[in-house]
Each structure stands twice: as structure tokens, then as C-alpha cells.
1. Given a computed value of 1.61 for Cα Rg over 2.2 N^0.38 Å, which structure among 1, 2 does it belong to?
2. For which of 1, 2 does mean count of other Cβ atoms within 10 Å over residues 94-101, calculated from the coordinates, equal 23.0?
3. Given that helix-only ellipticity at 222 nm (-39500 (n - 2.57) for each DSSP H run of 4 or more, over all residues; to 500), derived from a single structure, equals -22500, which label among 1, 2 identifies that structure?
4. For the read-out P(r) over Cα pairs in 10 Å bins from 0, in percent, for residues 158-325 alone, a value of 9, 28, 28, 18, 12, 5, 1 was computed from one structure; give its label from 1, 2.
5. Given a value of 12, 30, 23, 17, 13, 5, 0 for P(r) over Cα pairs in 10 Å bins from 0, in percent, for residues 126-245 alone, point me to the structure among 1, 2 it was derived from.
6. With relative contact order in percent (Cα under 8 Å, 6 or more apart) as the yardstick, tell me which of 1, 2 scores highest.
7. When distance in nm of label points 7 Å out along Cα→Cβ at positions 294 and 310 is calculated for each of the structures 1, 2, which structure yields the highest value?
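What follows draws every value from the coordinates through simple rules; no lab data is involved. As the structure is a prediction and not an experimental result, all values here were calculated from the model. Cβ atoms are built from the backbone, for glycine too; each structure is taken alone.
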Structure 1
């Protein structure tokens, strides 16, 4: 927004006429009219009085802190889309960067405009896309200093892949340090960087760790859905979730215990001795072998920390081998043998 537009905006907000504003400033109403229509600019000595009169800072008056509304940003982006159909990329790029220069501190506009201009290089099949790298990268670097964490993340993301495309891996590594490590995209970016740098084992390890992290996240979601379905007494959905969990654990070679553990409680609640003994037998034997997944080729590059199964065995004993849950199996020889086996595993 140009200074004349700012003056008009705040004059109207203050419910002043051009004549009233002119009287306050000691200029003619014709001068105010020319400012507002972009014909001329106010004298530099009038900037502070104008800002004080409207109760704004000189930065706001000069549009240094100009913020566009969502609707205004959307209109500009629609105009960019329209121009992309009629202009060559060079013209489109100049227009877009010109708009950004007009609103240099409107991050909301930058975070929409920059990725769009970046993407149109591919969409319009620009023959020399690297020609625009430097200006785009500088713009992303400015956006990287934003106080808005979402804007910073977008800027870092584009800076990282920009460096990767130009094979500037050291720069990419420095950019990645600014990306939130807990973000799911961070490790994908880190693995890609290792891969390009020839650190194959490190890249494999990160991808394999992501498989395990993804499994745990999905497993937690399944457990939550199962609890909700149980509250609703929706047996069909319960069966579906338990089946999906079993398939997922099998696919990712997590071991038999992980495949069946969701089924243990429902089967025990049925108090049918045959199915109850079978599931408990599978569970106890599954606990014994539950660390076998660490030997899977799927996780060949992960150096697992030392871990034993005592805690899992103890928790299983506390959860399922209690009178109120499995008392109906007391004096069954197979059950007594399973109890002894679990005691030994729990240490």
C-alpha cells in the first residue's frame, strides 16, 4: 500500500475530510488530494505529524509494517494464476517479485507468493530455472527470520531443497539445523542429505527408524480407536481394528506378541477355556521372542540399545494373570505351566 493510500485509509478511519486534515497540517486540501491519488508525496517534515495525528507509527505510515488481509492476499494470488496463463515466466517472475517489493514486510503474502513462483518454474517448463535461484533464495532467507514458526518452516523447507537441487550439500546441512527436529519431515530431509553425500548407511538407518516410529504412531492410533469402539460396543469395528493391527505388525515383522496383543483381553473376557489358553500360550511365547524383529533385514542398519523382555513379561503377568481375569483357568495344567514360564521370563 502506497503512502497516499495509507493516508486515505486512516483519514477515513478518523472520520476526517480532506479539508480537516489539511487544516491540521497547515497545507491545502488540494495537496492532501494529490497525496491520496498518488500524484505527489507529503514533505518529509510532515510524516511525523501525520503519523501522530492518526495515532500510528511512521513505519505504518510508510507501509514498512503493512499487513494485507487474507482476501487481499487471495486476490493477488488469483491475479498471479491469471497472469501465468498469458505471460512468459520471466514476466510473471518480475511481476510477482514486484508485488513483494511493494509489500516488503507482508510475510503472509511472501509465504504464498514465493512457493508459487518457485513451482511455476516447473509447471511452465522454464528452460533455465536456475536463473531465478539467487533471488528466490534471498527471499526465502528473509522469510526464515520470521517470528511465525510456520513461516520459518516453509522457508527452511524451500531453502533446503533449493540447496539440494544445486548440489550445495554443506549449505543444505546448515539450513537443516534451523528445521525443527521433531517435525516428521526433518528425518526425511536428513536421510536425503546423507544419501546425496554418500552416507548410505546413515540414510538407511534413518529410513528404518522412521518405519519403527511410524509403526508405534499407528499402533497408538489403533489402540485409541479400539477403546472408542469398545465404549460404543461396536464389535464389528473392534474386530476390524484388531485385524488391521495384526496385519500391520506382521507386515513390519514386529513379532507374534505385537500381532495378537490386542486380542488377549477380549478372548479372556469370553471365559472360554480353549481359546483363552491358546491366546495366552501365543502371548507368552510371543513375549519370549518379541525382540526377534531386531534381527530382521528390514532394520539391518539400526544399532539397537540393549533391552530385555523382563518388563513386558512383568506387565503381562500383572494385566492378565490375576484371579479376577484368569481365575477360571486355575488348576488347568497348561495354564499352570504358562504361569511358571512367565514367572521365569519376568525374572
Structure 2
């Protein structure tokens, strides 16, 4: 089991540690609901150093990115980020990822921890462009500082004007007295905030500086459990739950990152799928009856026919209602469609709703 550079700090803070994607990770500290609401109202700090970072460098770096990803990276300029996915050549998804354009000949790809090796081998197998590839996943630590007070707190630690970093942008600058730190604003919680990338050796210094800067603002560490409920309220996909090697980006509602105007792995397949129309689609739903939907629970129609499966579900701490994502057959895609979640042989009534669940 791998450990992040902050492992001992989490244990000292009383975190409940669990195995996740080959790492020992903090699940929760003060409790899921407390951590979740604190991110929405104040700010929370997540150690997400288990994520993978690949660097692609060279004259043809963009060509490789364009071939393996679904979004159009030619639209990126220096300091901009794009959400994208790696189609698998069979209509499914190898992974979803972030593409950072450092300059015209260098890109950083941020991938999911559980897929680091799989993604690396996949991209490498398509590198017919002579692009220099470096996997720095084990050398880089990453903190996500999320919540409405993030700008105010983190501004104390840097000369970079954080309020000028627009959504899906990044800069290199000083942070907590250390030079050349990558600060970005992508967010997986919908609460605003920043990601701080740095070498492992700076982990404790940066963690302590962030916690000290936020102590009068209600800062608290947050674990994987709160990260999951926060992203679900926003309707963000989680790889392995809502998207995987069997789901297409179009079925997952990721048509907006699937640019069929360019050629990439699976572009012909996805064009054909779009033209013929989808037979299943990922939707958001809210329970009307009392209960909590969970991953893999069956979804039925009123007649008792199985029409899909729940991919993610929870009791939303912000909305105080049970919400979930799941794939359903046509014609149950439409908002307000009545569906039923099978919970311990009981059919619980639910309705399809527009995501995000939490409206800003």
C-alpha cells in the first residue's frame, strides 16, 4: 500500500484511513456531514496526492494529446486547462482527465489514481509522434483547498493575485515561501477553491502553512467521503462508478467534451452513435420515497421492468434529500420521468432531475 507524503499528519489528525486506489487515504476526520458542510460554508483541505501526473513534451505533444483525448486541446492557450476523456477504441472510456497546457510543446495530464498504470500504457501505445513522456505521479503532492473562503485564506501565502485565476486556469508562483508552485482552479466540489501542486518534500510545510492561514476561518481537513458527496451534488462523474470502459462519453452526458469536429480514437464510432441516437443515458434522480440509493441498485419502471442501474447515490448533506446518478433506457432520460429504485426488494419512487442537484 502506497502512502502520500502527508500520511502521518492524517493519522495524527485522527483520520479514519482506508485503502483507496493502492494508497492508504483519509476517509474522514470529524465526520462526513461536518466536513461536507464546512467545505460548502467555509473551506476544507483534501490531500489528493494519489492522483497521477504525466508530462508530455515535444514538437508533436499536441498531436498526441489530440489523438488520445476527446476534447479539442488545440483551443487551449498557455495557463489554461481542459476537462477531457481518453476513449478506449471500443466506445468506452479509459479514464477522464485534466489537460494543462504549460506551453505549445508541453502538457501536463492529471489522471485518476486507480488508472495511472493503465492510462500511461494506453497513451504510450499511441505515442507514434516521438513525444517525450514523463510520469511524475510518485514525485508530486497535491492539495485541493475548496470552499468560499479559499481566496481570502490562501492569498496570505502567495504574491499571485488568486482572484485573477479564472475557472480552469493555472499559474506558477510562490506559495508558503516556496517558489515555482503550480496553483490551479478546477474544483471537484462546486464550492470554489484551488489545487496546489508541489514536490513531496514540501508537503508538510505547505499543509501546515495552509492550516495555520485558515485557522480563524473555520478550515478543516476533509476526506474521500466528503469529496464523494460534494462531487455528487454537482453531478460530476466518478471514474469506476459513473463512467468506465463500457460507457461512452455521449451516454455519460459528456458530449460537451467530445469534439466530433476533430479526429481522435473512437471519433467515427461516436459520430455514428450520435447519429443513430442513444439507447441509454446517465441521468440524475431524486428519491421521492424514503431511502438511500447506492451503487449497483437496479432501476425499474412502474411495470417492474429493469431499465437501468444506479452508479452513484447518497443522502445529500446540503439538500437533505436522497440523490443519485444512474444509466436508464430511453425514454426515461427526460426530466420528471418517474422511475423506481430497488432497495432491499422494495421499489422506491424517484424522479429524473436536471443536474447539478445543488443550484448555485
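1. 1
2. Numbers: 1: 14.8; 2: 23.0.
Computing mean count of other Cβ atoms within 10 Å over residues 94-101 on every structure in 1, 2 gives 23.0 only for 2.
3. On the way: 1: -22500; 2: -5500.
Traced to structure 1.
4. It was calculated from structure 1.
5. Computing P(r) over Cα pairs in 10 Å bins from 0, in percent, for residues 126-245 alone on every structure in 1, 2 gives 12, 30, 23, 17, 13, 5, 0 only for 1.
6. 2
7. Structure 1 comes out on top.
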